[in-house]
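Following this line, the structures themselves.
Read-outs throughout are calculated quantities, based only on the coordinates presented, and are distinct from any laboratory measurement. Worth saying up front: this structure is predicted, and the values here are computed from it rather than measured. Cβ atoms are built from the backbone, for glycine too; each structure is taken alone.
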Structure 1
Amino acid sequence: MSEKHSWLKIGVREVAVASILGSLSAMLEYQPGPPFDIAFPIYPKITWDFTGIPIMISLLLCGPLCAVYTCLIGCSIIFFRGNIPGGTFKVLAELATVIGYVAFKRNFTIDTVKATLSRVVVMTLANYFLLPLFYKMTPQAAAALLAPIALFNVTQALINILPAYAIYKRIAGKIYPFRK
């Protein structure tokens, strides 16, 4: 397999790590409310949480396919609780962050900016079209929420990426001793 497509090669270790991280993400999502969910003061119907940190660690350690797998495990709890709209928004937001991070890979700072912008753009479009569908609000009401929700998505992306990167830097050499 070429170096360009080496991320397609997933071994047993990667699946195991992604599964454990998916379980951690699901556990962090399992019990809504403090201390794992903190209401966003501008629009309290959405909350900051830590479920994206294991997803980003999975991405950094094991690659994008494992991050998608971790995301699906972690976000499944939202669907199992019967919150279809919340689960849909969560999956879209986390996958947008992952895709933004890996697209045209450069360095940590640029990748973080790309991931954040990707999340904001995808979620702005998703909120504009899905808020009226899921919550029976007018398009004007949904549009009025786009700026506060964009601010939320910027901060949530950073909550996911920055700690995940710090954790990754500490554990990557222990899990994968041949990596830098």
Structure 2
Amino acid sequence: MIEAKTTQKAPLERFLAQQRCKRVRPYVHGKRVLDFGCGVNAWNAISIQNICLSVDGVDRSLHQSGRIHHINLYQDLDEIQAVKYDVIMALAVFEHIKPLQLRSLLESLHRFSHDNTIIIGTVPSRRSRRVLEVLSYKLKLIDRSQIEDHKVYYDDLWMREIVDDTGWILQTFKTFQLGMNCFFELRKST
């Protein structure tokens, strides 16, 4: 078993993770799920594991691959052997990936998918940037390193542009939390 450590100790981190996870619960019920960017504590994977067929997690920030709360955790996608997932979940992850790298990642996720696989996730909206910076830098309610690591703040047009020609299409893109956060659903293109 791997030891759970986190750099996400700021007061709002766990609460925000729970709020994002509520958005995806209806999509993962009875499904085989990959939590891409699960974090070192795998909070989201743990919170949905009782409603999923199975859930695995992958995150480069893990100290080592292993198991936590009966969930397989991997440091890298290349460690996952011949598994096809129904749902790939990416909560508060894509904003930490440069757009060209995200395009490449989306293309590589095909090997873990079948025809009906969906990618669901959340990203901060463009209008949230100043609010997140105040919550982080001034009020210390969100881990500063997480906000400093943001590469992109999204809207539906920017998400659609990044996803174009990756083998996925943007099915759903809507805001929540007063327009500060965005939920998206990607489906395989035909």
Check: Who wins on volume of the Cα convex hull per residue in Å³ among 1, 2, i.e. which is largest?
Finding: 1
Item checked: Structure responsible for 1.38, with Cα Rg over 2.2 N^0.38 Å, for residues 65-104 alone calculated and labels 1, 2 on offer -> 2
Next item on the list: Could you figure out which one of 1, 2 the value 17.1 for mean count of other Cβ atoms within 10 Å over residues 17-24 was computed from?
Entry: 2
Notebook entry, point to check: Can you tell which of 1, 2 yields 15.5, 46 when Rg and Dmax of the Cα atoms in Å, for residues 41-144 alone is derived from it?
Noted result: 2
Notebook entry, point to check: If helix-only ellipticity at 222 nm (-39500 (n - 2.57) for each DSSP H run of 4 or more, over all residues; to 500) comes out at -25500 when worked out from the coordinates, which of 1, 2 was used?
Noted result: 1
Checklist line | Identity of the structure behind 20.2 (criterion: mean count of other Cβ atoms within 10 Å over residues 73-80, calculated), options 1, 2 | finding: 1
